Structure 1
Amino acid sequence: MPLTRVRKEIDDALAAFVDRQRPRLLAVGAELAQLGEALDALLAGGKRLRPAFAYWGWRAAGGDGTEPGLVDAVASLEFLQASALIHDDVMDSSDTRRGQPSAHRRFEALAERGGWAGAAAFGEGAAILLGDLCLSWSGEMFETSGLGAARLARGRPVYDLMRTEVMCGQYLDLLAGARGEASVAEALRVVEYKSAKYTIERPLHLGAALCGADDDVLAALTGYGLPVGIAFQLRDDVLGVFGDPALTGKPAGDDLREGKRTVLVALTLERSSPAQAATVARLLGDPELDESGVDELRGVITETGGLAACEALIDRYAAEASAALAAAPVAADAQAALADLSVAAITRSA
């Protein structure tokens, strides 16, 4: 599989970078080891999708996979992802991430064990700082990857744009939650900027730009990457409601408790009767929602056809991506790998 072919190299690069950074934390004080330990726990999981797509974006543009510094450059995206996840969990008050306590809950527990005042506030503050540190390290790892100044200069505008777009997507997501509503079109815009561009399209563009790809290759990667990214997030929306916690690493129905205005929810409300819409309004976003409440919402999502409509959208975007990839002017081995990656991203159960 194209993911496993590069994952070990990515994992090794991340571990080596953190090991190089750890003495800088400890030079400030022994208690800073707590930041490194929390980051180790987070980095121990993850699919490494963004580095993988960046790597195959490079290969799609004809790049040599053994280029010195390439793996470190694309692996830096995992620190950007760690930053986004840590901050996202704070904003959503999520208790778990990848089957482990989320960073702010980890720090909150540390404060509680120490008998410190304001454990919850300490947990959130420490997590925000760790997320900021990861954002800083993403740039540092990219710039010190050793890939070469000219190549890094070609990739930097893409990296900068990706970081801006994901923050915009996060804000749109917060806005939809605060307003308590989002149409299907509005929810899809959140998906595009918070997930699709950030997870698939821009990593592909980053790898291709580092290799010096022309506009035709970049446009072809957009034709493939955006629909794969949208389908990836729609699958995530379905798993957030119907997924197996043992596989997803998060409690079943967490998206419902958090009141996320996903495409799945928007499709459900678009098809709901007044009584069904009232049920959604009553239960969605209740942080104390129990299993019976989750089941009730699942029932509405299924009965209205919201789930079926979401699955149909996933199939539509997957077909669009497949057609775009088949016509893309990219290296044959990369084309095959990207086809496999799209299947892994869209049909996953975790």
Structure 2
Amino acid sequence: MVTYVLDGKSKAHLPKRPLMVTMSVVGAPGSAALDVRRGGASDPSVIAHSAGMLILPRVEHEMLLVAIPAQGNSTFPSGTTLHVSVAVDSSQDTDPDRAQLTPRDVSGLSYLELATIGPDGDRIAVVTRLEEPEVELGPLASLARAAARSVLRVDQLSDSQQTMLDVRVDSSASMLPAIADGTVRAILDILAGISTVISYDRQPAVSIVGNRSTAASFETAGDLADTVQQQLSSASPGVGFGTGEQFGQAQPDSMIVLVTDSATDSIVSEHESANSHFATMIASPSRAALRAPSFAGAIVSPAPDGSDTSEYLRANPHEVDSIVRSFLQELTGRITADVRGSAQ
């Protein structure tokens, strides 16, 4: 029979018959459940066969198909990907007509709208809510994306709240150990993951700041860290980070992120204005910057066992959660203030 893959195609039509919704979970077993809602509450006409299977005996009004965390979790565990299909419920047909939704990584989310299902003339229309494809990321960037979603409680910030990351990487000689041990690459991976949540429509801008500022090139957020790491490894060490081009004017709706090995909060305060925002990712084991009242950003320490920092963080996701939460604190506060201001 017919299988509609709703990837870039927003609607599929199925015969007006009972439907079966099924979900398979890649990741922690039993970590997600399906629900069908109408008017904000579970639709009583739906039969829940299991957490991953629903029967819709009749579709006489529009319903909203959603996925929610299970097993008492408030968010989906990291590494959770959902595969959902809506098919004609027929015991006599081994391959009934179905609509297959785009798989979605839901790590860190507390709720996800999957599709609407409703009558459309003499057929049933299944309309996906997953129109934007998921950005493919590596393991560390995926952990950072999940952490950012958990902190901000959204899949992606709204258009009015989106904030592009304008990353300025210190390439002075003191940064060579942090480049060599993978700490800078880990920071860039974390920023790539965060960017898919806070600025989905605009990729981060990355520049390498030495004796002059050079724009780094990469294709996608998924290859940002490895590509820029290669460029850093071949770049000549610079001098004078803290007084030069890294404080150039930020683009609209963006945040300048300084990747360096020492606190720059006092210098940043001299360059900040009502239209510019700064954050610092410090590649150092020193946590002194956290004591500065004006510091905004996070500390990323090298792996304590001397291993690659990215590998260490992948094995210790709670460290990634802490880094992302600290980095997003200023942005979260700004978004909250804007929401309160618009409500007054």
Structure 3
Amino acid sequence: MKVGLLTGGGDCPGLNPVIRGVVKVIDNAGGECLGLLEGWRGAITGNHIQLTPANTDSIFDKGGTILGSSRTNPWKNPAEIDQILETFKKLGLDCLVAIGGDDTLGVASKLYSEKNFPTIGCPKTIDNDLSATDQTFGFDTCINIVTDAIDRLRTTAESHRRILVVEVMGRHAGWIACYSAIANGADYFMVPEKPVDLDDMVETLKRKLDSGKKYGIVVVSEGAKLSKDFVTKDQELDEFGHVKLGGIGDQVAKIIEERMEIETRSVILGHLQRGGSPSAFDRVLGTRCGVHAGQLALDKDFGKMVALKGTRIVGVPLKDAVDKMRVLDDSFYEEAAVFLK
């Protein structure tokens, strides 16, 4: 079997362990792997590299992706879909393993359902917002990065008797903000799933300072809304129709400073959350996902995505992963909200 692999969308710790896992399973079975470069762009142009155990065996600790990535959306141009099919034929591929989030896997799912394209998906996102899997690789590393960053920021907040607002990623789902709030003992947090109550935030912070606390930490998802609209860097859309978010942390900090008359600063962690080596958990999860994706390819069980269910990796229909966003479960929010009182 000859298998193509691509990584699309935002980079994420754990992508390289997935690649390594797929390559090893296919090679053990006497097959061959090609890496399509820069996501769906490589599938369109045919730009690729050979993947072997020799050149992938030591990539498990590397962040990002050795294949490169892009936010190319071939469904915007029907001619590009034809080019993907032509690339597939020209390279002699039997299957494509698409590693990505809802946008990348949405393209793969549509290719399978509309073109009968032999595709297997592997869920990647630090936002942890893909349905049909209990957790995505990259999320654990992200939480560790955010935790370390807030641990460092806390010393400054306490030394200067300030409130610090930390803006984290999470366009539609508040998993990062909620987990970070619990892990870092945040005094308040905001997520996209819940209406923002600024009066409640101010009252909560005042109560904690009045009780003797000398500083405050507020964690805000980039996708939380102060009004009906996102706070954006600009209104330019990417190829999947998303605006560039960023800046809600600055706005929340100004509101706190004005209403409480206390020095307040904001920090946007941004792409720092995506970078660096994957955690041990994500190295294992990514590798296991790659191994099972390779096995699905050998079994010709196409149109599936590998998913973590409990402690097991299973195959689920690709469409189940992209039909609905996996937003923050209320039970997690309620557990974190215990500390907002």
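If FRET efficiency 1/(1 + (r/R0)^6) of positions 69 and 173 (r between Cβ atoms, R0 = 35 Å, to 0.05) computes to 0.15, which of 1, 2, 3 did it come from?
Traced to structure 2.
If helix-only ellipticity at 222 nm (-39500 (n - 2.57) for each DSSP H run of 4 or more, over all residues; to 500) is computed to be -7500, which of 1, 2, 3 is the source?
On the way: 1: -24500; 2: -7500; 3: -13000.
The read-out was computed on structure 2.
Assign the value 20, calculated as relative contact order in percent (Cα under 8 Å, 6 or more apart), to the correct structure from 1, 2, 3.
On the way: 1: 20; 2: 14; 3: 24.
Considering all the candidates, the number was obtained from 1.
For distance in nm of label points 7 Å out along Cα→Cβ at positions 45 and 301, which of 1, 2, 3 scores largest? Walk me through the numbers before you get to the answer.
Numbers: 1: 1.8; 2: 5.8; 3: 3.5.
Comparing 1, 2, 3 by distance in nm of label points 7 Å out along Cα→Cβ at positions 45 and 301, the maximum is at 2.
From 1, 2, 3, which structure was distance in nm of label points 7 Å out along Cα→Cβ at positions 29 and 325 = 3.0 calculated on?
Numbers: 1: 5.0; 2: 3.0; 3: 3.6.
Considering all the candidates, the number was obtained from 2.
All of the numbers you see were taken from the coordinates with simple rules; none came from a lab. As the structure is a prediction and not an experimental result, all values here were calculated from the model. Cβ atoms are built from the backbone, for glycine too; each structure is taken alone.
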